[in-house]
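Just so it is clear, none of the values below were taken in a lab; they were calculated from the coordinates. None of these values were measured; they are calculated from a predicted model.
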Structure P
């Protein structure tokens with residue numbers, strides 16, 4: 001992945017989130033409130049995270065237990081299927097956290113050992129914050145529900161968060177075109 005694309009992707013995502021929160025309508029806020037326990041969001045986020053993780057397991061090298069990948073794929077696929085059945089609460093949040101953790105690696109690796117472009121630290125800092133939040137929310141997914149309730153309690157809070165997200169997203173988009 002190119003460095004431009006690795007910075008552009010988070011910038012576009014932050015811009016879209018910022019615009020949707022800045023101009024938050026009741027449907028946006030209702031969707032945001034329903035997200036943590038949504039069955040359709042669970043299927044999308046946890047399902048895609050499971051598939052991406054299984055894809056990574058299937059492509060392990062011999063040094064990384066690649067000789068046992070059939071057993072690992074079956075075992076982790078069973079765990080993912082049992083998670084849908086046994087722990088459906090906040091599975092959408094956990095799926096989002098897994099996707100963030102899986103997506104962070106290629107985005108960070110695009111700028112690995114790239115010291116001549118100091119503006120990349122805007123992207124790296126944002127990704128490390130996302131990784132930290134994903135680890136925290138993966139362990140305590142109910143915290144996202146509490147945060148969403150706090151944000152949606154007053155429409156101005158959603159607007160402030162949207163403005164910050166939009167500004168940082170636009171900054172990342174501008175930075176991405178400097179390479």
Structure Q
């Protein structure tokens with residue numbers, strides 16, 4: 001199993017327990033806070049990433065961190081200790097990312113990318129999110145990107161679906177049509 005697949009499994013287990021207890025968003029914030037703490041502290045990250053350090057010592061470090069922090073939810077604390085026991089703390093950033101995706105899915109939100117030839121103002125971006133939201137039946141959150149090579153129009157990617165309304169693609173289709181017509 002790949003590290004990413006393992007991280008998704010841990011995230012799914014945490015989400016299921018947090019949902020049963022009624023606090024998936026609380027667990028999300030706590031998990032993100034702990035993951036940011038670990039990622040932002042080079043010495044701590046090196047301890048968790050070093051295979052020469054026994055899992056028992058990593059467990060002790062996590063336990064000490066949990067004792068010094070504002071109390072975390074029980075499911076999250078158990079998950080962190082489990083990751084330390086299994087010497088899998090290096091998965092923590094991926095677990096946090098996978099958990100974020102799980103919460104967004106639970107909230108019926110889909111994230112995607114939007115490519116335009118020129119930067120869009122916030123109102124136009126929100127209008128496109130609304131249009132795509134009506135199309136998908138979900139709330140859409142777009143990450144804008146500028147790529148002058150599309151000439152004009154927009155390219156929206158939501159999951160594995162791409163809505164390509166770029167001028168460059170339309171010109172390419174016209175070119176193919178003209179070439180096919182001359183043969």
Structure R
């Protein structure tokens with residue numbers, strides 16, 4: 001399925017722990033509901049599951065412009081790099097207005113020095129044919145939708161990234177991942 005880029009946001013934060021003590025894939029698939037909620041005022045719920053094929057999945061509900069229900073499936077699962085892809089439900093402006101978008105969530109960790117790590121959080125939203133049809137039906141130009149989604153995704157990423165980094169730091173310092 002071909003899709004068009006709607007929005008992309010890249011935000012960095014520093015983790016006050018060495019790279020060797022960090023496991024991003026384990027972090028994302030073990031973050032608790034309350035830990036996830038603590039990383040953004042717009043985080044509503046989180047859980048983990050598996051696909052029928054056995055791939056790990058991070059299930060997230062959050063408000064980013066619209067209410068989003070995400071089913072992130074692992075594509076890259078490494079200690080210092082994780083990439084998840086979701087065909088997400090976008091609900092809004094009212095509960096009867098629903099469509100699907102593709103959300104790609106990728107994050108990396110890179111050593112700064114022996115005691116600190118750069119955390120880079122990337123969120124990319126891509127269209128689906130259903131999304132494009134909804135825009136057409138509502139008379140919303142694609143460029144206008146991109147502008148609105150970009151603002152929402154960028155603001156959300158700016159809020160959650162430093163808080164994700166703090167959560168990872170706390171767990172790394174506790175030697176959660178050996």
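In table form, for the structure just shown:
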quantity	calculated
Comparison of P, Q, R by relative contact order in percent (Cα under 8 Å, 6 or more apart) - largest value held by	P
Structure responsible for -20500, with helix-only ellipticity at 222 nm (-39500 (n - 2.57) for each DSSP H run of 4 or more, over all residues; to 500) calculated and labels P, Q, R on offer	Q
